[in-house]
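These notes open a run of structures that come right after.
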Structure P
Amino acid sequence: MTSTHRTTPGARAWIEALASDFVELAGYAAWPAGYAGPLDWPGYAEQLERASERSGQTESVVCGQATVGGVPAVLIAFDFRFLGGSVGQQTGERIERAFSVARRARQPVVSLIATGGSRMQEGMRSLRQLTRLARECQLTRAAGVPHVAVLGNPTTGGLWAALGAGADVVLALADAEVGFAGRRVRSPADVDHPAFTSEDHWASGQVDQVVTESELPSVLSRWLDLLRPADQHALPEPADVPRALGRTELPPDGWTAVRWARDPDRPRAPAYLDDYFQTRVALSGDRVGGVDPGMWCGIGRRDGRAIAYAAQTGTANTPAGFRTAARLIQLADRFTLPVLTLVDTPGADNSGAAERAGLGPALAELFGAVAGARVPITTLVIGEGGSGGALALAHPDRTWITPDGYFSVIAPEASAAILKRGPDQVAATADQLRLRPQDLVELGVVRGISRG
């Protein structure tokens, strides 16, 4: 992997391309003349002077307040021309102050990152800035103030881990070099490994979106608009129940309900999301190396309100899918957003690979996220509701179902197998399970049936 994408522009150019009315935070201490750093590093003073002349900046970051797409925000912009965007003690002080200003003003933080990592000339004083910045990310998250990171080219070293990966939403420029290990410290065999690209980080669930420079202004504006900090003490009204898009009649028996839910022509989650939201953006991945294309998560706008969503698309979900849904619900809880979940799965992936990937803990995480959420969750079963893989995404008190959906302790075929019944008993078993929409209403499992 040799990136063909040019190095991210200087901090001021980056800010001008994305924001208006930028006002830099003032009052920073200047480097004293001839400053050689905490290690008294030979030549460091001259390096700082040359870096300042090259970049026009006094440090590797520029921090200030601006307007991005109509949303007031605090910007932290790295300048790679200043010693490779490396982080020293003064860099950490500037970033810490920016986060503090964002929390007081309740304005989202946008980190525009282009860095090679820690500054060697400041040794452990530099490295310790990582824990300093990680603390700021956590304090800001606890305050319910969003943090969106944009990974430029390159984003390597500890800053990827402490600042970039610590954001609520991670965007990356196309073809950017991203990784904990920079090019000069990788093994020769891995210098050009594709794992160190923004695209590979998206494919492995570590980045939410990969965008071009021309796409970034509109994408970033949409995210900030949807993540405007809300009053943490005032819970939102629940998301309204989506209208049914498929059949309107109710199934006459259990096996018919199952067949209707498995109909390949039945409307699926993408159709429901398109019908429900005027606009939406997607979160991708579980942040620990996994992506499940059968679990769609993100935030959309409906009738002026931002609503988070997690939607199953009819496949057997993997641990990565359940972890991504849990991440989405936890994010919505922090930012006081109502949640919509769409249930449609035959059940959790029951393969050996899924078991080794932590299926049980992933389901536990999602069950816990739903059970512990302060914000209201609205659930609609739009197809198959198979066992725990479906139940994990369903709110216990606010679940509805469409006429062409079913909800069951397990699929009728598996239930018959557990009961040592033959294939000829599957349909009868479906009836006994009372899995039809009208049965579920009578049993008190769902609150009602959504109509078109």
Structure Q
Amino acid sequence: MQMTDEVEPTRLLAMNEPAGRRLLATTVLGSGMGFLDGTIANVALPHIGDDLHAELAGLQWVVNGYTLALASLILIGGSLGDRVGRKRVYGWGVAGFAITSVIVALSPTIEVLVFARVLQGVAAALLTPGSLAMLQSSFRKEDRMRAVGAWTGTLGIATAAGPVVGGWLVGIDWRIAFWINVPIAAVVLWLLRTAPESREAGPLHRLDWWAVVLAPITLAGITWALTAWPDTGASTSTVSALAVGIVAGVAFIVVEMREPHPMVPPDLFRSRDFSVINVVTLFVYAALTGSMLFLAIFLQVSAGWTPLEAGAATVPISVLMFFLASRFGSVATKFGARMPMIGGAVVLMVGFAWLALAPDDPSYLTQILPGVVIMGLGLSMLVAPLTGTVLAAVPDGQSGLASGINNAISRTAGLIAVAVLPLLTGLSGTAYRDPIAVGDSYRASMWWCAGVVLAGGLLTAVGLRRASGAAGDARAAT
């Protein structure tokens, strides 16, 4: 099947014009559903466990079922957007996310809930890479890093609304919290009507079916083994699942190196910046996802806070990112991404360390708020330069694919963190209801997260070029 025409914007947009602001709002609201859903899920887990009589492994799969589907299929979502239309695929994802959110809200058992979350992850795999890809392909080059920064910062609204609104709704009934995706999706689809369409020119190659099959087997096998290990140990089923995941992962790499049109082109990783940034992404998002999950559980189970109080505790992170992320995106545009990213990793590590010192009955003003504020500052420094550098490291025609790869890695990082941290900190079964056990596990997990982020900062310092990102591209062009 051949594409006979190349659909792309008739003109590139500027940040200060109505069409540019409307496109930014469309991408922010759609992506915001995913962020909102993630924060709601974290806050809701203790209530879901009580309502559906689930053990910790089941609750882990409420998070990991969604993340597994998203991480496995997001590459296909990015590639489809590049080839058949980024706006079109984004719209499919938004509509699918709304429908599956209804199924999640109506789930009668933990098994049905996990299945619905997997379906929700499939929809998210279509919409997530499309937001950044539309920004990259629709804005002028000089406005792209700024648009990414504004996208990152404005998402702070959704991230702030998630814990507060979600915590309030979870306090009433956790099911109501998932219904909020439906009106948001309706607004996004209405705004999307006037958004410019774009796609990559060239032939539509056959789907890389081997990669489509092997990627989820790899992640599912390894995740299943790590999740089950605290309860079953090195049982036959656990070891077998781990072995299947590892073998599938090796097969995936071999297939992609030999496939004429691979889902994950090995050539992209010849770019030093692209390779380094994606490994740093793995470290940063593993620490971020793990810390947010454990903080939400700790504040409710050990500290005895309500879902609303636990959710509101992290609002300063979102507020700081709203005001500062775009500014650090501009700094990266002028001077390169390396220094903001190194500084952001160090600051984020300090935030985790502060939170690790909290006792089981913490004071918010002295033992939680400072750590949360420091985290917000670190993420503001780090996220926009990281995201912008990933997109700047590849040709514009592969922006959707690059976004998909980076998003897949960030989601895989979260998948691994949610599976591994309970194993590393000794939390299993129904221990998530024990305040003392949760408190000990929380503090240990925060120290693990601090160490992982430090590793990401060191890798950035050693591996990333000094003139990376938009500034580096401009210098190379001259």
Out of P, Q, choose the structure whose coordinates give Cα Rg over 2.2 N^0.38 Å equal to 1.12 when calculated.
-> P
If FRET efficiency 1/(1 + (r/R0)^6) of positions 229 and 253 (r between Cβ atoms, R0 = 30 Å, to 0.05) is computed to be 0.80, which of P, Q is the source?
-> Q
A value of 12 was computed for relative contact order in percent (Cα under 8 Å, 6 or more apart); which of P, Q is the source structure?
-> P
Value -9500, calculated as helix-only ellipticity at 222 nm (-39500 (n - 2.57) for each DSSP H run of 4 or more, over all residues; to 500) from one of P, Q, is from structure P
Highest-scoring label, criterion being mean count of other Cβ atoms within 10 Å over residues 21-28, among P, Q | Q
Output the label of whichever structure in P, Q has the greatest value of mean count of other Cβ atoms within 10 Å over residues 125-132.
-> Q
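Where a number appears in this text, it was derived from the coordinates with a stated rule and is not lab data. Treat the numbers as computed from the prediction; the structure is a model and nothing was measured. Cβ atoms are built from the backbone, for glycine too; each structure is taken alone.
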